[in-house]
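> Next come the structures, one after another.
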Structure P
Amino acid sequence: MRRIALLALAWLLLSASGAAWMGRAELDRQRAAFETDARIAHRLLSQRVVEHDAILATLVLLQPGAVAGEAAPEQRLPSVYPQVLGVLRHDGTTDWPADRQQALTAGETASRAAGRAVLAHADFTAGHYTVVRAAHPASFALVIDLKALVPRAEWPLPDNGPVRVALQHAGQERVLMPGQVASPGGWSFGFRKHLAAESQAFDVVAERRIGWDELPWGRIAGWAVACGLAVLGIRAWAQQRAGRRRAQELLRLGRVGRLNAMGELAAGMAHELNQPLTAVLANTNAAQRLLAEAPPDLETAREAMAQAATQARRAADVIGRLRRSVQEPGDTTVRVPVAWADTVRRALDVLAPELQRLGVSAEISGDAATRVVADPVALEQVLHNLLNNALHALEQVPAAERRLMLSLGTDSTQGVLRVRDTGPGIAPDALPRLFEPFFSTRHGGLGLGLSLCETLATRMGGTLSGGNAEQRGAEFWLALPLATTPAR
């Protein structure tokens, strides 16, 4: 249930974030479109009011005169400009209309003082306003129709569009486009700007309301469905991966089980007995050669036979330990205080022919008196395996570059033995599998040496780890508990 709740929460978060992003993108698009339409409307209206100033400037400049029996020339302007309801003249023979005389007279005075056209009268409720320009011998005024200010053919917004456009002046308002009223709530966009003519400094006010129903719900629903499918796909992939991992773990455990059943007895015997038997063979061969000399070197031959007997007893100890581990339950490892230096010396004595063949002289440093608690046979076996692996690595590099270094020391409550070589090192892909049973990088290797060494180190209460050295080659660390009593 917790996993299902987490998946549902992930779906909700993804769906909500996607919906918010798409909603914001739609609002930004609507806002940009609104501002574009509002600026176009403002520009058209500004062009019209500037045009009115230009008409008045032309009239006061030309001062058209009336012909007897005919209408004055300026009276033909409404046929050219639909927004012009009428043209008024004031000169020595013609006065302003009586119903607007006071406002036009005041406007004429203001225009004469400003030297430009001014607004004389505005009645937004009636839908018109008057602009006057004073001059001599005649002053002129235009009566403008707000409804026809911009012809519908040139208007950028549709009649039933969502944008509301109005002109405002001195508390009056004239709606040019009613727009559409959105549902309650939602978002509002606004635009306000003066027209470009000082004589008709009206405010163009545009408004746009966007309701919740105008958001892209279809795309949001599609996104939610896609997120749901993606979450389900990820869940299926995770389940498949977990199943595959469990299968691999079961396979690995099966291999480990087989190793526990037969590795300690069969492969372990073959691996561990190989070394003492090799030493027995080498010592007996040496004794034969010494006895065949003239005169025979009896003292050295006796020493070689004694070494052979020691290695034979060691082989017997290995067989006994393996037999006890199979026949007796629990941990049968024998732990006694052991000196690092004695174990290192015995291991190097066994490998002396191999060291001589490769031209390698082991370099030993550190505290030779360090004592640890360990199984002497198992410890010697572990050290022999580590040294043997190091010699195999050194065999792959030129003779002048071969070095074998052993460092004896302590770390807190443990004694640490470091074995380092200057061989080619361990490949990066082999490092994670270094102690895995049946894994070997050496041709013909069983892949049991390091695995059994790790098992023996663990049984003695210690650890075995390895990796690449800082400069070159491989390095292994064997850590065992320090002994508090003299070594036996």
Structure Q
Amino acid sequence: MTERFGNNLVIRTLSWVLILFIVLSSWAGEGNSVNWDTAQEILRRIHSPTFPDREFLITDFGAVGDGKTDCTEAFRQAIKACHKAGGGRVIVPAGIFLTGAIHLKSNVNLHLTKDAIVRFNTDPKKYLPVVFTRWEGVECMNYSPLIYAFEQENIAITGEGLLDGQASSKNWWAWKGSKTTNNRNQNLARKKLLRMAEEGVPVEKRVFGEGGYLRPNFIQPYRCKNVLIEGVRIVNSPMWEIHPVLCENVIVRGVNIRSHGPNNDGCDPESCTDVLIEDCIFDTGDDCIALKSGRNADGRRINKPIENVVIRNCQMKDGHGGVVIGSEISGGARNIFVENCIMDSPNLNRALRIKTNSVRGGLIENIFMRDVKIGEVSEAIVKINFYYGEGDAGNFLPVVRNIYLTNVTSQKSPHVFYIKGYESSPIKNIFLENCAFYGVREASEINAVENIVLKNVIISGKKP
């Protein structure tokens, strides 16, 4: 059964098969110069950084791989020597190396050998002094990320080793806030930071760190060019795992992330240009991949979208969403391409998710997904929500338009679409072609959408 009421469309199906050839307006691509050829143009611009053939072994600088000796200074000295020499690889050999914050410099590749474990100290003082960072979409001075780089070029983290943040409910994760943490949580500082941003307080005066309980991200290159993160395994992050901010030419390749704490997003490029995420495995406590561009007034102040992103050949297991845009999206998002991914878990909520509101706003356009196989998700294949967080409480209407799904299949989901836009700013141009969705309980709830086109789409309550 298909029903349409103005801009609201409800499609329900239980045990039968519904083959849809619904054309409510023009077909995909008309009037839009951005398409899959654009993805190839993006890929031609993205390239891995190269490094001189020099090696600097951290054990030559005093590091001891016994899991007990503090190796922070050894990492610092090895990176300093490598950078001063003109670049190369800083080698972490087999062993367990305990450290505080690691700060990368230009032309340095931090390389973990197969049996290397870099284990990060959970003492917050090891991440001081504070650095220029972005926390939940707002710039501030806060604890250093576990691995950090600021305004550097040609940097990398590579190898087959393990990066262990050691986060748990006994340390970093408790800062999220609960009744048992006795005010040792982020709530007051978070409210203060958001208020400072809205009031236009200069970033250098938004100082947190000790006593603020704003958890650091795991890996954060900030205003960097030519960034490569390849091959490593990442576990137990304080919060977001890989968080490039305002970077250009970023590659995240072959990374295996398993971290189930609060706000444990897998990879969150924010306000970056030309990003490739490929061959990765995400098993996370929050979104697998979340594309961001700043929050509220601070995002509009910087006004830099996340743009020109290619995501391919990745596997998404547990998480709030497979590929997510938002919610810190005030700078906008455009030209996002997702292909040849597998998403499957009873603990994966959505495949494609867009979340914003009229406080955050943002122009989100040109989102492409093709050849994606979805086993099971617990809510919807596509969820677009303009009522996330604060809801419709601001003056910055979000704009979402031009979403294309081709050859996307799923085996089990309660819904295909769950879309809630604003009548004052309807979501425009959603196109599906050659898609099949099985095991559906109630296919869709769609509100405030203009121009939705389904061509050769199967929705069925039965198993395939």
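> Name the one structure among P, Q that Cα Rg over 2.2 N^0.38 Å, for residues 245-308 alone of 2.01 was derived from.
Details: P: 2.01; Q: 1.18.
Checking each candidate, the match is P.
> With distance in nm of label points 7 Å out along Cα→Cβ at positions 165 and 341 derived from the coordinates and found to be 1.9, which of P, Q does the value describe?
Comparing all candidates, it corresponds to Q.
> Also, I was wondering about something else. To which of P, Q does the computed value 14 (relative contact order in percent (Cα under 8 Å, 6 or more apart)) belong?
Q
> Work out mean count of other Cβ atoms within 10 Å over residues 405-412 for each of structures P, Q, then name the structure with the largest result.
Q
> Volume of the Cα convex hull per residue in Å³ was computed and gave 135; which structure, P, Q, did it come from?
Q
> Assign the value -2500, calculated as helix-only ellipticity at 222 nm (-39500 (n - 2.57) for each DSSP H run of 4 or more, over all residues; to 500), to the correct structure from P, Q.
Values: P: -16000; Q: -2500.
For helix-only ellipticity at 222 nm (-39500 (n - 2.57) for each DSSP H run of 4 or more, over all residues; to 500), the value -2500 is produced by structure Q.
> Next up: Please state which of the structures P, Q yields 0.95 when FRET efficiency 1/(1 + (r/R0)^6) of positions 149 and 293 (r between Cβ atoms, R0 = 35 Å, to 0.05) is computed from it.
Working: P: 0.00; Q: 0.95.
Computing FRET efficiency 1/(1 + (r/R0)^6) of positions 149 and 293 (r between Cβ atoms, R0 = 35 Å, to 0.05) on every structure in P, Q gives 0.95 only for Q.
> Out of P, Q, which structure matches 14.4 when distance in nm of label points 7 Å out along Cα→Cβ at positions 101 and 349 is calculated?
P
> Output the label of whichever structure in P, Q has the greatest value of FRET efficiency 1/(1 + (r/R0)^6) of positions 45 and 125 (r between Cβ atoms, R0 = 30 Å, to 0.05).
Across P, Q, FRET efficiency 1/(1 + (r/R0)^6) of positions 45 and 125 (r between Cβ atoms, R0 = 30 Å, to 0.05) peaks for P.
Taken together, the values in this text are just the output of simple stated rules run on the coordinates, not laboratory data. Given the structure is predicted, the values throughout are model-derived calculations rather than measurements. Cβ atoms are built from the backbone, for glycine too; each structure is taken alone.
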